[in-house]
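**Q** Some structures to go through are shown next.
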Structure P
Amino acid sequence: MISTYCRRQNRKREIENMKTVICILVYAGMTAAAQPSKPNETRASELANLRCGMFVCWSLSTFSGHEWTRGATNPDFFKATGCDTDQWCQAAKDAGMGYILFLTKHHDGFCLWDTKTTNFKVTNSPLHTDVLAALRKSCDKFGLKLALYFSEGDWTWIKEPLPKEGMIPGGSDWNNPIWASSKNPDVKKAQLQELLTQYGPIAFLWMDHAQGDGGLSHQDTAEWVRQLQPNCFVGFNHGDPAGDLCLRERGKPGPIGDASASEYNKESETTYKGYLVAEFTYPILPQHEGGADWFYSLPKHDQLCRPAEQLFEDYLGAIKFGNIFSIDVGPDYRGRLRDIDVATFHTLGELIRKHNKAKDEKR
């Protein structure tokens with residue numbers, strides 16, 4: 001009788017432990033926004049129907065005047081005096097856009113959300129604001145979807161001695177493989193889990209492979225994302241192809257499989273069969289000397305901007321091929337878009353509305 005009783009008690013404890021594990025797994029996967037997985041065709045159609053969005057790059061490079069900012073380790077380097085996410089979303093809505101794609105972390109490792117994985121984050125900067133949380137509220141207010149950019153490599157994870165020549169912004173030691181050697185798969189997974197369980201539904205993840213995969217392969221990364229939010233698309237701008245979103249950094253409209261539409265993913269375009277939708281992106285700033293392209297450049301470039309007519313032509317191309325088109329802008333030191341960006345987006349919206357009206361009148 002004693003042995004039977006013990007077996008029953010052990011079995012009871014096993015059942016209770018199993019319930020606890022199940023609750024933890026459900027909480028991890030469903031706390032924010034993950035819902036039952038939709039059919040691929042439905043997900044692809046919903047994403048393609050967004051058509052165009054605003055890619056917001058705002059981080060340390062805003063204040064360094066260089067595209068990549070190496071050597072900064074203090075959150076005080078992020079000297080923003082404000083953060084007007086409502087202005088970003090109002091401009092996107094005025095332009096007829098369907099989403100905001102936001103840079104959560106660049107290669108420098110500075111996080112634009114209140115992460116628990118590092119102290120190198122925006123809430124420890126003079127701004128003291130969880131920018132991603134503020135943007136989530138603004139996106140909901142203006143009826144926009146939210147997508148996230150994430151650098152897989154992170155220079156704060158590098159264990160080797162860093163090359164001194166490349167430590168300054170704009171340093172010449174850009175090709176040293178040490179910079180792309182960062183690996184911390186556990187932290188990468190933890191950061192993605194925060195992003196995908198604390199900030200609501202995420203339309204897609206734009207993964208930047210420029211400094212390596214951070215120690216977690218693209219296939220494993222895509223599977224981790226699906227566990228957390230099964231309806232979130234994920235794409236990689238180069239490296240081993242995986243996921244369901246074809247990314248074309250500095251690309252152009254075109255059907256999936258068109259290598260000429262991609263700058264860095266040409267081989268993946270023609271060989272990988274898992275893509276459901278293609279995205280292309282480029283900066284609203286035209287090519288110029290000095291300063292950054294993807295981030296706010298320098299005050300002397302405040303009047304440089306691609307014409308709205310060019311953006312409109314690529315918008316039409318996105319519709320033609322079922323792509324989505326992300327137009328990159330860089331908020332300034334005040335956390336606001338430049339006046340010329342706002343005006344250009346307004347004109348783009350007028351062109352889109354005029355085009356849609358003409359189509360309706362022909363029906």
Structure Q
Amino acid sequence: MLKKIINVFVIIVFLFCLSSSGDERLRIKAIGIPLADHYAGIVAYEKYRQEMKYADYQILILPSPDFVRAYFRSEPDADIAFNVAPMVMDMYAKNPNFKWVSLIHRDGNALAVNKLLSKYIDIPEDKLLRKPTESVADAFKRLRKERGKQIVCAIPSPLATHTIILYKYFKDNGVSFSVSLADENKDVLLKIIKPPKSPFFLRAQDACNKPAAFEQSLPWTEIVETESCGKVAWYSKDIMNFPKGHVECIIIAKNKVIKNKRKALREVIYYIHKAGLFIENARRHGGKEMDEVVQAIQKHIPSHTKASIIEGLRPDINAINYINLNVDSQSKDSFREIMNLAFEAGFIKKKIDINELADESFGTEITKKTFPFAITGVNSEH
């Protein structure tokens with residue numbers, strides 16, 4: 001009798017262990033920064049993480065791209081990261097222990113100017129008409145000459161895609177710049193300011209009667225306008241124009257994660273792509289879906305106001321988009337242009353082999369969907 005009981009107990013334990021091992025989800029921890037760039041990662045967490053069968057999806061928001069780089073390098077629990085393209089190039093040149101597995105968005109940054117500087121620029125009231133004309137460049141050069149001092153423009157990092165966009169605009173319009181106070185003969189001084197601090201930076205410069213600007217991701221440029229401390233001058237999509245939008249922030253995954261957690265990683269990428277389409281659907285239709293997007297974002301980034309989120313996601317301006325997030329030939333072309341400009345400007349010291357960095361095997365069909373469509377009707381493919 002005792003032997004029979006023991007045998008039954010062993011069978012039960014065996015079946016329990018078998019069941020548990022089959023249902024075990026592997027952690028995929030993503031790190032990013034408080035930008036509109038990473039909204040799809042946040043919405044995927046809030047809306048879809050309970051649907052995931054293979055991944056225990058987690059997210060951590062850090063203050064700046066430099067923090068993301070440091071955390072990804074040093075912390076074993078950082079599985080994937082959302083980070084700016086030039087910084088990824090620099091990271092890969094120093095330690096190629098990861099791959100580029102997806103985009104997290106396309107386009108998405110802009111130039112904002114404070115009230116004082118905006119008086120010298122012809123900025124249309126209609127945002128649809130705000131293009132990167134010579135007007136902004138002329139204002140930088142004129143005020144530099146009149147005041148005898150460089151105009152300060154804040155950036156998140158010299159290794160940010162934003163800075164490369166700014167470099168291209170300056171290059172095309174004859175504006176000189178420096179990243180050092182010692183080089184006083186340049187028109188513009190680039191100063192590193194964390195994205196959440198950039199609206200305060202513009203206010204502070206206005207209070208000191210100093211013209212200033214910043215090049216940052218949405219919605220920080222929109223917050224400048226919704227809180228009446230400056231104007232959006234132009235959007236990056238009009239500087240680096242690609243049919244689907246230029247590359248800015250991408251998803252990188254450690255090689256060991258690709259090897260040991262492949263199914264879980266594929267699932268997370270699928271749901272990030274699905275979340276991107278949910279955002280696209282919501283921004284077009286508004287209502288409850290848009291409220292759901294706003295609530296998800298504010299849960300993780302309270303400093304993003306409802307007004308700035310909605311304004312930054314205006315579909316008519318389309319300053320950022322979350323479609324076509326696969327690593328493909330078009331995204332590689334955009335990445336290559338950013339790399340060439342970053343190298344030319346001296347922000348990166350070495351070019352990398354993009355094909356070695358890129359891993360196209362995590363692409364999805366869902367991210368290629370065109371509008372209109374019903375997001376609830378999209379079939380799972382992961």
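None of the figures in this text is laboratory data; all of them are computed from the coordinates on show. Just so it is clear, the model here is predicted, and its values are computed rather than measured. Cβ atoms are built from the backbone, for glycine too; each structure is taken alone.
**Q** Match the computed value 0.05 of FRET efficiency 1/(1 + (r/R0)^6) of positions 176 and 264 (r between Cβ atoms, R0 = 30 Å, to 0.05) to one of the structures P, Q, and report its label.
**A** It traces back to Q.
**Q** If helix-only ellipticity at 222 nm (-39500 (n - 2.57) for each DSSP H run of 4 or more, over all residues; to 500) is computed to be -13500, which of P, Q is the source?
**A** The read-out comes from structure Q.
**Q** Supply the structure label, taken from P, Q, corresponding to FRET efficiency 1/(1 + (r/R0)^6) of positions 192 and 272 (r between Cβ atoms, R0 = 30 Å, to 0.05) with the calculated value 0.90.
**A** Computing FRET efficiency 1/(1 + (r/R0)^6) of positions 192 and 272 (r between Cβ atoms, R0 = 30 Å, to 0.05) on every structure in P, Q gives 0.90 only for P.
**Q** From P, Q, which structure was mean count of other Cβ atoms within 10 Å over residues 120-127 = 19.1 calculated on?
**A** Working through the options, I get structure P.
**Q** Something else about it: With mean count of other Cβ atoms within 10 Å over residues 152-159 coming out at 20.4, pick the structure among P, Q it was computed from.
**A** Here the read-out was taken from P.
**Q** Given structures P, Q, which gives the highest value for FRET efficiency 1/(1 + (r/R0)^6) of positions 104 and 320 (r between Cβ atoms, R0 = 35 Å, to 0.05)?
**A** Largest calculated value belongs to Q.
**Q** Consider the structures P, Q: one of them gives 25, 11, 8 for semi-axes √(5λ) of the Cα gyration tensor in Å, for residues 296-343 alone as calculated from the coordinates. Say which.
**A** P
**Q** May I pose another question? Using relative contact order in percent (Cα under 8 Å, 6 or more apart) for the comparison, can you identify which of P, Q gives the largest number?
**A** Q
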